[in-house]
Structure 1
Amino acid sequence: MATGINTKWVQERYEKMSNQELIQTVTQDAAGLTPEALEIVKAELKRRNLSHSLADALDVQNKTYTIQEIDKYCDAIRELDCPICNTSTSKLNATLTAEVVSIIVVTNFTKKIRIGCPGCLDNANTAAAAKSAVLGWWGFPWGIIRTIQAIVINLKNRKSNHMDTPNDYLRSFALSRIGELEAYKGDKAKLRRVIENGL
């Protein structure tokens, strides 16, 4: 059954990409490609003699996962050294920090996923809550409201920093970067760069 895509145009597009652009597309932006486009990209990878793991990265972005399958990717992340303190004493997890900074009528509310060891994640939540408490409440009316929300988010998320299993934030991160995790699953240095670049 034809999908209506211009395969010649798609092929030319991938042929014009540099190796770095093609690798980035294959590992980060392949979700939702049609079967025809997937075959064209795989042929281009083969033509350039690029790693077979990149073809696997294409496939993993176009399937549905169980929690157990996602946790296998999370386990690869959890075994790395902490990207914040560089220690390997604890398994990594993720947290969500929330910060509020207000200047009279302008209130900036920022949420960010962080990956690290439990101690570093606790410190990140504490720092975000403290910054919000000092700089967040100045704006009216949202400063006060957002500051309370940020403090609650940071205090609540400290509980999941110490879980023995991957928490939902780490699972969400792994799913969003699954192509890269598949492509680099045997290379700890590249996996660490995926974490650092993804945050």
Structure 2
Amino acid sequence: MAEGILLVVSAPSGCGKTTILKKLMTKISNLEFSVSHTTRQPRRGEQDGKDYHFVTEEEFIALRDQQPSGFLEWAEVHGNLYGTSRQAVEEIVATGKDVVLDIDIQGADQVRENANPVTVFISPPTPEELERRLRKRGTETPEDIDSRLANAESEMAAASRYRYLIINDELEQAVRDLQAIVVAERRRQNTAQVKRSVLKD
């Protein structure tokens, strides 16, 4: 059985990444979302075990330091810790399913050191539009918004390290773009699998 692809998706906070991924999951089968661990508080409507595994800082550190499993990647973002379970990802990929990691640029860099992911960066059309979306969301304080906007500048500078770039100007188009990337990467992997099989024979 061929292993699934590891899809890493990053974006500045407020860019619509989570909405895009949720819509993608309804359009593509055999695709599983990797549920990250985090020490931040749940936002309105978020469910433990579905959106994130919400844990204390002590619990997070204990999980991070487990050997040989631990986290495939982890980072501190906006004062909170986020991490992806290595074992959970490996189990999904081994079944032939594709797995999606919704992580920041620090986490993406760590995954690149340990695997060969398909990386996608989602960008807002303009900094002004990003600010408008953050303020409309109404889930952060003005101070948090200022911090996220400041971080967005350095995050945008990292976009060149990703294989694909999607501009989220129109939501449905951004979803179609990401869907096309997944389909193309599946075909590429299937072609590589066939070539390896032919050479082996």
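Bear in mind these aren't lab numbers, they're just calculated from the coordinates by the rules spelled out. Since this is a predicted model, take the numbers as computed values, not measurements. Cβ atoms are built from the backbone, for glycine too; each structure is taken alone.
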- Structures 1, 2 compared on relative contact order in percent (Cα under 8 Å, 6 or more apart): the greatest is 2
- Message: If mean projected area of the Cα convex hull in nm² is calculated from each of 1, 2, which structure is the one that comes out at 14.2?
- Response: 1
- Note on the structure: If you rank structures 1, 2 by Kirkwood radius over Cα pairs in Å, for residues 113-152 alone, the highest one is 2
- Message: Matching task: 0.45 is the computed value of FRET efficiency 1/(1 + (r/R0)^6) of positions 49 and 161 (r between Cβ atoms, R0 = 41 Å, to 0.05). Pick the structure from 1, 2.
- Response: 1
- For which of 1, 2 does FRET efficiency 1/(1 + (r/R0)^6) of positions 9 and 81 (r between Cβ atoms, R0 = 30 Å, to 0.05), calculated from the coordinates, equal 0.95? 2
- helix-only ellipticity at 222 nm (-39500 (n - 2.57) for each DSSP H run of 4 or more, over all residues; to 500) was computed and gave -17500; which structure, 1, 2, did it come from? 1
